[in-house]
Structure P
Amino acid sequence: MLLGFSVRKKAFVKAHEAIRKKRVVKLSIDSENLELWLVYSPKRRRVNIVVDKDYCTCLSYYKKLLTEGKGWCYHIMAVSLAKKTGQYQEDKVDRKFFIKNICMRILYLQ
């Protein structure tokens, strides 16, 4: 149990850092009732897509889903904290951009 706490504490620290460094972005799609969340890597070379609080495109999410039976990661934690505190960036895109860039990334898992 102590190991679980340690892992979650590290995830909390990473989630807080992502928020502090403005790497959490709420992405809204124009004329659609849809939002996705993006959490950028520290150097902004990669981005993970979080849908609601139940799905993330990162490898850690899938590993935990297979080993623990429930997927979670610091990206999901960062989005949850960002929503509660209102500390996130916001961007809007049109439907065409969303389908071309975001949907393809989800389908092909980056």
Structure Q
Amino acid sequence: MMSELQEYYDVKGPEKKKRLYGEISSDADFDEKCLSYKKGCAIGLLPAYTIIDYELENFNNHNSTLATLDQKAKSMPIHYSWINITCHPEWLKHFDVDQFQVPTVVYYYP
């Protein structure tokens, strides 16, 4: 009886897709790191100016915070990533964000 119960509760559901935290720099990245999960995405829109020390520190802090949130989310229905809006300002228009509102996070639910 115990082994039957064990078998019943050990049945595995569909395999979970591995979390892919990282930079979105193209439509393919957006598809892979957001759309493919079919769940909510929190995307940091970060200016990646790193010439001055405090800018580099700010960027690293924001990126680290997003990575930590993604790691802690585990099985929650949200995935985190970020976009370098210094190199890819077109994403600001895509998410209807003004350049003076960054750094910020947008929530996207496909």
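Rule-based calculations on the coordinates, nothing more; no lab input. Keep in mind that what you see is a predicted model, and the values were worked out from it rather than measured.
Of the structures labelled P, Q, one was used to calculate relative contact order in percent (Cα under 8 Å, 6 or more apart), giving 36. Name it. Mind showing how you got there, number by number?
Values: P: 30; Q: 36.
Among P, Q, the structure yielding 36 for relative contact order in percent (Cα under 8 Å, 6 or more apart) is Q.
Given -0.35, -0.64, -0.72, -1.28 as the derived value for log10 I(q)/I(0) by the Debye sum over Cα atoms at q = 0.11, 0.15, 0.16, 0.22 Å⁻¹, which of the supplied structures P, Q does it correspond to? Display every interim value, and only then the final one.
Details: P: -0.35, -0.64, -0.72, -1.28; Q: -0.42, -0.66, -0.73, -1.21.
Going label by label, the one that fits is P.
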